Structure P
Amino acid sequence: MTGFANMECDIMYKDEITGHLVITDQHVEYHAYTNDKYKILFPENTLGINILRIISERVIPECRCDQTMLDYFGLHEYNSYEIFRQTHGVDIDDFKWFRFAGESLTWNDVRVR
């Protein structure tokens, strides 16, 4: 999971902020704003390495990313961070996503269906 340093975002459930995440090259800092197990992506005490693993599971794996997909994302080579930024970590199976610092996107802007 290289390339995910210096990232700050809110963890969203539809349009509700359920947590805040800051990743630097030194540490991962996460604060949950809810205890609702259906809305939370990871519990407050989740280790940084597990947070990075969960994020990586929300990115199209390199083995499934062909040239057509790279073209769609405007990439010349696979870059998990750039794909994550563009997809906001949206998963078709839930309503959780990542809104990056400075963005004002809503669930309707990022949802798959």
Structure Q
Amino acid sequence: MTETENIDVILGKRLRFLREQKNHTQKELAEKIGVVFQQIQKYETGVNRISCHRLFQIMAALDISIYEFFSGVRFNNQLLISEEEGKLLGAFRNTDEKFQKAIMTLLAAEK
């Protein structure tokens, strides 16, 4: 299996995990993004590659963020986004602007 095929399988497995976590069937997700359920099957098995546009449709349909989608995904023995980074990003986005600026100031001081 080539690296490209491998990432398609990895992302397909992640899609299936997140879809099931959100209690959506393949048919429900397919209807939300305007494809047939067989297309979702192909994405989940890595037979078909998920385009960027389609990935954003899927994330919107499942109400997940990009960091949630890639959190915990490994490719070439590298973690794309760790679980901790994903949680941090989510928490950061859910704080007000003043608190975000304070965090950025703190991080800048650490250098």
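We did not get these values from a lab; they are worked out from the coordinates using the rules stated. Bear in mind that the values here come from a model prediction, so they are computed numbers and not experimental data. Cβ atoms are built from the backbone, for glycine too; each structure is taken alone.
One of P, Q was used to compute P(r) over Cα pairs in 10 Å bins from 0, in percent, and the answer was 13, 39, 27, 15, 6, 0. Which one was it?
Working: P: 14, 47, 34, 6, 0; Q: 13, 39, 27, 15, 6, 0.
Source structure for this number: Q.
Name the one structure among P, Q that helix-only ellipticity at 222 nm (-39500 (n - 2.57) for each DSSP H run of 4 or more, over all residues; to 500) of -6000 was derived from.
Numbers: P: -6000; Q: -20500.
Source structure: P.
Suppose distance in nm of label points 7 Å out along Cα→Cβ at positions 75 and 99 works out to 3.2; of P, Q, which structure was it derived from?
On the way: P: 2.5; Q: 3.2.
It was calculated from structure Q.
Comparing relative contact order in percent (Cα under 8 Å, 6 or more apart) across structures P, Q, which is largest?
Values: P: 29; Q: 22.
Biggest value here belongs to P.
Supply the structure label, taken from P, Q, corresponding to distance in nm of label points 7 Å out along Cα→Cβ at positions 11 and 59 with the calculated value 1.8.
Values: P: 1.8; Q: 1.1.
Clearly, the read-out refers to P.
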